[in-house]
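Below are structures written as structure tokens.
Every number here is computed from the coordinates shown, using simple stated rules; none is lab data. Please read these numbers as outputs of a predicted model, since none were measured by experiment. Cβ atoms are built from the backbone, for glycine too; each structure is taken alone.
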Structure 1
Amino acid sequence: MVIHKEVLSPVAASGVLVFRLTRSNRYSFLALLASLEAFPGGLDHTPLRWLDSRAKEACAADLDRLLKAHDRLLVAYSFMTPQWPLVREEIELLAAAPGRVRVFLVAGGPHPAGDPKRTLQAGFDAVCPGDGEVVFPRLVRAWRNGDSLRSVPGLYLASAKGPVFTGRAPRTVMDQVPALPVEHGKFGPIEITRGCPYGCKYCQTPRLKGRKVRHRGLEGIFRAVEAMVAAGRTDIRFISPNALAYGSPDGIRWNVGAVEALLSGIRRRLPPHGRIFFGTFPSEVRPEFVRPQTLETISRYCDNRQLVMGAQSGDSDMLRRMGRGHGVREVRRACRTMRAMGFRPIVDFIVGLPGESERAMLRSVDFMEELADLGGRIHAHAFVPLPGSPWAAAAPSPIPARVRQRLERLISHGKLFGQWKAQEALGRRWLSASLRSDSG
């Protein structure tokens, strides 16, 4: 059975909130559920269902069963650009369902936030382009009470005359929302920092989450850790665009005291078998933050001996063009420091960047091979134009045969992994679809 019932109140209601769960969005829904816990009135007797059907046909059938038991549904989606083709097919299928008028479809996440108008055109009723913790509880309350959603700031709404924007909503104050929805026994990585001061042109984060960093306070983090330990969850992971920037006032300077207080405080709250994973997925570190002192801190308190780090290119000119804020030298130094301190670098690269020549790509592959020889492992990506980023309309550069052959060789030696081939195809399809939509 793929419909998971969560009873949030003993009182039945005619409306049901449904989270459309996938492998890639589970952390987003934890944040939304935590925001509902903190909101006055919460769900107020509205039942919640977690729908994790794998096929779109199964999803439609499950929603049909829910409609036979309830008057109406609010179905929430959260997705990134790689998931957009499958989501769009599912929404097209739901549009033909007999009970569609009783289903309200709302979308959030990086892709809808970056391209709300086309998301509405695909069949969604509303898009939340900002911090969901501020907007979503108010959306649920208005929908539950039958109030006009135009009174809820922070939404794009579908209408017969086209998209309607209800106005800007404030950004989330992280300490006003629990780190995890512990009241409902749901756990996952703890988001410690949101926003990024850097302006990488391929990235959505600074535009969607802001260039001013926001940190969650230690008290809120420790409460989440204590709740996890009480529930028998003793592996602690984090969500952050740069884990080593925790507590930094600007996200550029390292705050040694804040990172030390964070990790030492968590370690004190864990049992002996508890583990801390810092600077690994779903977070990472930036190369200029990697130095002996930072790695000593991680070694002292944490259990991971790998660190995920973004390099993105081995070509100096391309790094400047994309606005990375560091050069090749910083990446090389960071990898050498990691190896000297007993860590294995997992290094992200992007190939097929806009305007990237074959020579520039070969420089990147040269650098990949150099870092792999140092003991690193390469996580390869192909450029995908992400809506909301400065390069949203930029065409991916074709990946030449010589580059592909050398990437394949690294794969065969176990030194490179990643979904770069699928991303290459996705980038071409997404840009082509975007251009057709714009011309239409």
Structure 2
Amino acid sequence: MLATTASRSALFLRDLNHEPIEIVRGSGVHLYDTHGRRYLDAASGAAVASLGHGNAEIAATLAEQAQRLAFAHPSKFVTPWARELADKLVARAPEGLTRVLLTSGGSESTETAVKLARQYHLAHGKPTKYKVVSRRTSYHGATLGALTWSGQVARREPFAPMLMGQPQISAPDHYRGSQAPVEEFEAEKALELEAAILAEGPENVAAFIAEPISGSSIPGLAPGAGYWRAIRETCDRYDVVFIADEVMSGNGRSGRWWAMQHAGVAPDMIATAKGIGAGYTPLGAVLVQERFEEQLRGFPGNFRHGHTYAGNPLSCAVGSKVIDLIEAGDLLANVRARGEQLKRRLEEELGGHPNVGTVRGRGLLLGVEFVADAATKEPFPPELDVRGRFSRACLARGVYTYQGGGSVDGRRGDHTLLAPPFIITAEQVEELVSCMAEALRDVVRELEA
């Protein structure tokens, strides 16, 4: 039986069909509810709490900064903490990314990137460039703008009349896409970008946006370097801005500061959030090449965009401290080691299961896809809610995972995303895998009953 709130408050809940568990504190990789029950946070919330919960050094940084300066409006003021964070981000970025725009979250970051790409083309004398190509079965944020270039059907459907139609290409999902070798398959999928640009007219396409490691839409999907080199070449050929959405995969979660660094390919922009503030404060950023700032310097109104809390001193101080703590604790090495262990153990314990389709990912950003039949890859009917059943079975065993669906065609497909804190230990990885295996057995028994 799950521990829930004793009574309803005025709070409008996100899930109106299930009473949520009330969490009152966190420590390390664990969360604790009102009854003292402990949950291993195997998804860092939503790939957010990268340093775990209850970090005393970050709490001290917040307290000190709140006393010194909590807010100064970015329209007229800049602070040393914003400058420091921007410099640290650039120092760890792929080559050529030299400027940083600060935001308060992932949707803000992706919209900021797209709006900057649009205004860049305006300033560059190409006013017809406005279309944004994205991939089907993708997710780039919850706001109307970000949903416009997202490919998750269920998330888009209620707002479809309000969304502008934009071109999309296939996700390079080799598990479901082909029996050909991975490199050959991904090369074929990369060609779809050029075809889409030509179909829309190169003079009309402003940007292409994609995740180097997919998050909630197809957890753990990580195309190889050849795919990204082809994408880079196509964007260069047609003057299309390449935006890497590293809202989830950035800030060390892949085992390097940025997932694009594994491919050795530099995008024109990186949109990021989530782990940049480790869950202690809302924070996001867009890293861009120098040419975007240079082009807009003489443009009327400069960059016509901004958010109230973007670059606030509290968040910037935390973001800077997060970088320091990751490096001081050599946590990227732990991400790589524990990520390899977690993926290996998932493959050993779940890989041969008749209802597990694939285990994939890099570092501590992994996904497990559930299927009705592993031999045929047939997905479960959506009405069975396998994703929700598995999530609840994990919670009943004291483990929180990030459920999701639609990885097959936007509606069908059940999966879970794993993105534990960077501080997770080898023993805790074993605990996580064991609980997941038991939870899956519970779900199968429930479906067979």
Structure 3
Amino acid sequence: MAGNASHRAPRRARRTLRARPKTAEQIAEIIQDNKRFPSPVRPAGAGSGNPRCTAVQHGTRLDMSGMNRLLSIDRGEVRVQAGMRLRDLVRELAAHGLELPGSIDQPDRSIGGLVCGGTLGCGGRDDAPFLSSAVCGLSVVTARGEIRHFDSRDTRALALFRQSYGLLGTVFQVTLRVRKARKHTSRSRKTSLAELANIVPNLTRTPAGVKLYLFPHRDRALIELRETRDDDGQGGRFGWRIYDWLSNHFVPEFAHSVGRLIRVPQLRDPLIDGFSEATQVLVQSRLRDANTNVWEQTGKFRRVGPDARSRECAWLFPASRFGGVLFAYREFSRRYYKVNRFRCDLPAIGYRILQDRHALLSPSFKEPLFALNLRSTASHGWDDFLLDFGRFAARFSGIPVLNLSSRFSADLMPAAYGQRLEKFRQTRRRADPDNRFLNQYFAEYIG
């Protein structure tokens, strides 16, 4: 193979070939050479997303981490290579007094992975609901090995490639809208799940960003509202560092350690829940004042993927049904624990996600949603729990997101995405008739 792309020579016993290109031309050469680099070819960035998205058997894993540079910042746009991690991009933008237009709660993920799939974040009315919503240009290598560039004038192409999971081509370069960095303040209050369910319509309409912490076994919730701060006052960064450490490191470690050391549920479970709730109340009410997306997206302890202490799985629900979801989730969690002795030992996190029509496969294409992000440090019983939760979600018009959701029936995809899924499926088959990019996971759920 020409150029300097590093790869390991395949062996008979080796199931997956790995290639690490550094240029678009090397990606094109890999895609065109299906004898040396067998199908499917799946790009992987930080390795922090759903592993089934990048899984290949007897295929080629395209490691994009070698293409991780910031290329330019100009006129309210930033152009980056797809392998750059979000936290690294945020730091670079902060040095220029800029930020991305929204709060994305997955700082370890690569930019390519984020714009090709769904994201979670506490965005307000003038923020991008998903990072893909801020995309104004893309460069891709198609299944034929052609290098294509799209800008803001190519609205149809961008709508197809955003949240396309790498099934239409390998994205190697992304242009995103940026804005002047802002500060915002957070207001929070405790409530019961019943009261929270009653105010869901208000939370759907508020211009503030909405984030929820749910404790189903205690019938409690913590509501966080984020609003843009008008002044340029300083302060708050130390509090956010403490928040990052407590919420993203200490609480998961505490839950994991207590769960391992204390075997008596009557002692263990109230201790974990009480400590988690008290910690969230503390950091929300005492340790946070002014905040920026920069501080949050460059936090040292927020981790997703194989390096994280906790496991996560997210489902999205229509805002019009989320009040009922909250009641049912409380009862589902309690009943499941009573029968199966498994419970999530960390609070679930909810996000209000505004309507977004920038991508054909946008989960919130039709209406605003609430995401429910389940988290647990316990591994034994987690997969079975997700299977049952997938059936639960289906009863409330739950929308799976292929890079965030796990363990659900493929029959839910047509119900969730309707004719848009069939349109994408037909487009994919025309763009990739030989299934160069289609692995077993996407063959099952998209086809």
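Overview of values
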{"quantity": "Per distance in nm of label points 7 Å out along Cα→Cβ at positions 312 and 344, the highest-valued of structures 1, 2, 3", "calculated": "2"}
{"quantity": "Computed 36, 26, 20 for Cα extents along the principal axes in Å, for residues 208-279 alone - originating structure among 1, 2, 3", "calculated": "1"}
{"quantity": "Winner on relative contact order in percent (Cα under 8 Å, 6 or more apart) once structures 1, 2, 3 are ranked, highest first", "calculated": "2"}
